[in-house]
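Given below, in the form of structure tokens, are the structures.
Quick note: the coordinates plus some simple rules give every number you see, no bench work behind them. These figures come from a predicted structure and were not determined experimentally. Cβ atoms are built from the backbone, for glycine too; each structure is taken alone.
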Structure 1
């Protein structure tokens, strides 16, 4: 699959150890699986466990309209490595595997799939 394929989109995996990797992933992550299957630039598919990930950043595409921002709460999400991201979500569930966050600054990332087990704290800034 490639950047123009309809069944995959460019993402950046952010691993818990600080490593990042640009790959292609399905446009929606099935959080019930606790993994995400990605395709690397060489065409090989790899299954990455949520236990290894901090978040999946869906890259903004200049030729594609951004995903619509749902109504919801504005959150400040602090990760185990100290990174802080602010954005809007309508799907946060503390007992779930993860949720989508639409960052306030969407110039680079259209949305972020946050892995709950990589989060230290979540502050609701606005309901």
Structure 2
């Protein structure tokens, strides 16, 4: 598979840890990961940081089940319950993704369960 990060010079530069666009060619497998929530054993952690780390572990579990890793991520959408979580979200996402720079969107919105402070959906390709 050919993968190319695209950051057009005549458009805003990404502000860390992502690409404005990701072009993939000659891929064999495309996986769509539904919104992963901060739940484990029917329990929701209390802090945003613990919820975010759990959500990324859940994303990782889905990727692994599909025979993929975070290096295969091409698009990630994060839904936050409050913009005040933006900095912690960015830091924890960076911990998980490292040098991987998928296309990215963050949306501030009401989330299905009031205890959930975020939800993450993703697209991966190989």
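Structures 1, 2 were compared on distance in nm of label points 7 Å out along Cα→Cβ at positions 84 and 108, and the highest value belongs to 1. Given a computed value of 23 for relative contact order in percent (Cα under 8 Å, 6 or more apart), which structure among 1, 2 does it belong to? Label of the source structure: 1. Out of 1, 2, which structure matches 0 when helix-only ellipticity at 222 nm (-39500 (n - 2.57) for each DSSP H run of 4 or more, over all residues; to 500) is calculated? This figure was derived from 1.
When mean count of other Cβ atoms within 10 Å over residues 44-51 is compared over structures 1, 2, which one is greatest?
Details: 1: 12.5; 2: 15.9.
Largest one: structure 2.
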